[in-house]
Every structure is written in C-alpha cells, then in structure tokens.
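Below are structures written as structure tokens.
Derivation of every value follows stated rules applied to the coordinates shown; laboratory data play no part. The structure displayed is predicted, hence computed values, not measured ones. Cβ atoms are built from the backbone, for glycine too; each structure is taken alone.
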Structure P
Amino acid sequence: LVFNKVDLLKPAEVEKLRRRFGPDLMMSAKNRDHLDELRELIYSKLDLINIFLKEPTKTADMKIPLIMFRNCTTRDVCRKLHKDFENKFKFSRIWGPSAKFDGQRLMLKHRLKDGDVVELHMR
C-alpha cells in the first residue's frame with residue numbers, strides 16, 4: 001500500500017493514516033520524495049531481478065538490465081530473448097551471485113540471481 005500526495009497533508013494527518021493503514025510507503029511524487037524507495041518496493045513486491053547480458057568477447061552492458069522474475073533460469077532468459085534461442089542453446093557463462101566462480105559454464109536449468117551477467121553461446 002502506497003500513499004501519494006502526503007505533501008498536501010498536515011503532519012498529524014500523515015501520522016493518522018500511517019497508524020490506521022500501515023502503508024508500505026508514504027510519498028510525494030510532485031516533490032520527488034521517496035521515488036527510489038517506490039521503485040525498490042515495486043521490484044520487491046513483484047519479485048523482480050535484474051539480469052545483465054554479455055556478448056562473447058565483449059563487455060557486459062550494465063546500463064540496461066533484462067528484468068526477470070526471481071528464480072528464473074537460463075532457459076527463461078533464452079525464451080524471453082528469442083523463440084529459437086532455447087533450441088540453439090549450447091551453454092551459458094555466468095558472472096555474479098549465482099555462479100560459484102566468474103565465467104562458470106552452466107546449462108538451461110541454472111537458476112539466476114539479481115545482478116548476474118549472462119553470456120549465451122549458441123550452436
């Protein structure tokens with residue numbers, strides 16, 4: 001539950017709403033108060049993670065993530081990118097929290113974590 005426009009309320013009214021409804025966040029979009037917290041709350045409630053893609057021999061694009069659901073697999077990434085990627089898949093290399101070591105070669109069933117960098121290799 002998120003309340004917006006709290007900048008229009010008196011502090012006593014804000015506190016009354018907080019006690020009555022227990023919102024996850026009280027914010028003011030107009031004043032840009034708590035916008036970062038709103039984004040984090042949405043990610044958390046929707047159970048989303050950021051996956052970064054890397055082409056072989058190139059550096060990873062860390063500016064534009066592929067947004068996936070938590071507990072997604074390399075197979076899910078292949079399906080989201082292109083319908084033929086799953087069938088042409090050879091292996092993936094993973095850098096990040098879900099890999100035991102950087103550049104680990106993994107298969108379609110591997111579960112990815114937030115912040116992973118994925119390099120897909122196709123036949």
Structure Q
Amino acid sequence: IEEAAKSTLNGLLFTFCYAYPLDTNFVKLLKRKVEKHGGKFYLVQLTCEKESLFKRIKSADRENFGKLKSKNRLKKILTEYDLFSPVPKLQSLQIDNTKKSAKRVARMIQSHYKLK
C-alpha cells in the first residue's frame with residue numbers, strides 16, 4: 001500500500017474483513033502510510049444482514065478469490081469477532097449491501113467520495 005501511495009497510480013482499492021478492535025491499529029497504520037505520501041484515504045465499511053452472509057457463503061465464485069466457504073467457520077468467526085462495528089475515530093462510509101448490487105454500491109461510494 002505504501003508503494004502504491006508513493007507511485008503515480010490514480011488509486012488503489014484494498015479490501016479485507018475488519019474486526020473491531022483487533023484490526024483498528026492496522027487500519028490507522030494504512031491511513032498514515034497513504035497520507036504520508038499525499039494520498040487520500042477513503043474508508044468504506046460494507047455490511048449485510050447475518051442471514052445474507054450465510055446465503056453468500058455458498059457462492060461458487062468465493063473459491064476463486066480464496067474467501068471463506070464454511071458456514072461453521074463463519075458461525076465461529078461471528079461469535080469470536082465484532083465484524084459490524086466501524087473503525088473508531090475515523091470517518092467512514094457505511095453501507096448495508098444486503099439488498100444492493102455490487103454496481104449500485106460502487107456508484108454510492110463513487111458519489112459519496114466524489115470519485116471519477
């Protein structure tokens with residue numbers, strides 16, 4: 001991420017599953033690295049209803065991206081980690097994408113942050 005921030009790239013999209021409070025310092029570190037090189041850091045938290053998470057886990061394309069595919073593992077993760085709280089003290093766009101297409105969510109992000 002820091003290398004991308006140093007470069008002439010127009011942008012970089014980085015995704016991961018944020019768990020509060022475990023990943024808070026990691027997100028703040030990423031923000032510092034981006035801003036250190038004059039970049040802008042836009043934080044978006046996508047959430048959906050738990051029922052939808054269990055439906056989505058069956059999707060075949062998850063394997064192509066190395067994503068979680070086990071309902072039992074998801075249940076365990078949801079009991080061990082808080083995946084729904086926002087990153088504290090950082091402005092973020094929060095979107096519940098339970099009933100929204102990926103294209104619609106992308107347009108919402110683009111509009112909110114005034115991206116081209």
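A value of 33 was derived for relative contact order in percent (Cα under 8 Å, 6 or more apart); which structure in P, Q was it taken from? Don't skip to the answer; put the middle values down first.
Numbers: P: 22; Q: 33.
So the calculation was done on Q.
Consider the structures P, Q: one of them gives 15.9 for Kirkwood radius over Cα pairs in Å as calculated from the coordinates. Say which.
It traces back to Q.
If Cα extents along the principal axes in Å, for residues 32-95 alone is calculated from each of P, Q, which structure is the one that comes out at 46, 23, 18?
For Cα extents along the principal axes in Å, for residues 32-95 alone, the value 46, 23, 18 is produced by structure P.
Hey, helix-only ellipticity at 222 nm (-39500 (n - 2.57) for each DSSP H run of 4 or more, over all residues; to 500) derived from one of P, Q reads -12000; which structure? Please report the intermediate quantities before stating the final value.
Values: P: -8000; Q: -12000.
Of the options listed, only Q reproduces it.
Of the structures P, Q, report the one carrying the highest value of FRET efficiency 1/(1 + (r/R0)^6) of positions 72 and 88 (r between Cβ atoms, R0 = 35 Å, to 0.05).
Numbers: P: 0.95; Q: 0.70.
Of structures P, Q, the maximum of FRET efficiency 1/(1 + (r/R0)^6) of positions 72 and 88 (r between Cβ atoms, R0 = 35 Å, to 0.05) occurs in P.
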